[in-house]
Structures are given as C-alpha cells and as structure tokens.
Structure I
Amino acid sequence: MNGDMDLRTALLLVVGGGTTYVAFEHPSLGAALLVGVAVVTLLHYLLKDR
C-alpha cells in the first residue's frame, strides 16, 4: 500500500460520517453508530465489484 486513499474509501468515510452525525443530532432516526455502520456496510457491498 502506497498511502493513497482511493475514491471509494473517501466516499465511504464521508457518507458514514455524515449519516452518523445526522443520526446523532436527531435521535428519532436511530442509534448513531448503528446507522453509520449500516450505511457504510451497504455502500461497501454495492461498490465492491467496481
């Protein structure tokens, strides 16, 4: 590994962080960590073969 972050990794981190922040600010959306992990996992599986 040469230390460069690919676009997929950056996208997963940004979307997961944003989703976790929104869930944390609005508790009715669910537990912040659970929502963030679920979104990152879903994106990981959707973008895995690209």
Structure II
Amino acid sequence: ISTHLIADVEQILDEVVFLREGQVMLHESVETIRDEKGKSVDELFREVFRC
C-alpha cells in the first residue's frame, strides 16, 4: 500500500518503508517502531517528514 494517510492503514501494516525523492529513509517492522522507538507509525512519519 502506498499512502500518506498512515493513521488510516497503520493497524493492517506489518512493515513500513518511508521514501523521500526515491531514496529509502526507513525500512522497519511496525513492531520494531512501536517497541524500540515507542511511537506509532503515524507519529514517526510526521517526525521524519516534519508534517
């Protein structure tokens, strides 16, 4: 799935890949993001892309 509406699809994701200008910024499992970073995927997306 490709979307900017992370909060709408976060519950069905296993992995995420954040891209910027064709470059991979992040490729992690949702579990790792939640456990190690203590954030939701949406929170991390907004932080990385300063939304």
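Here are a few things to note about the model shown:
- Relative contact order in percent (Cα under 8 Å, 6 or more apart) from the coordinates reads 30; which among I, II: II
- helix-only ellipticity at 222 nm (-39500 (n - 2.57) for each DSSP H run of 4 or more, over all residues; to 500) from the coordinates reads -23500; which among I, II: I
- For 11.5 (Kirkwood radius over Cα pairs in Å, calculated) the corresponding structure among I, II: I
- Answer label among I, II for the case where distance in nm of label points 7 Å out along Cα→Cβ at positions 11 and 27, calculated from the coordinates, equals 2.9: II
We did not get these values from a lab; they are worked out from the coordinates using the rules stated. Keep in mind the model is a prediction, meaning the values are calculated, not measured. Cβ atoms are built from the backbone, for glycine too; each structure is taken alone.
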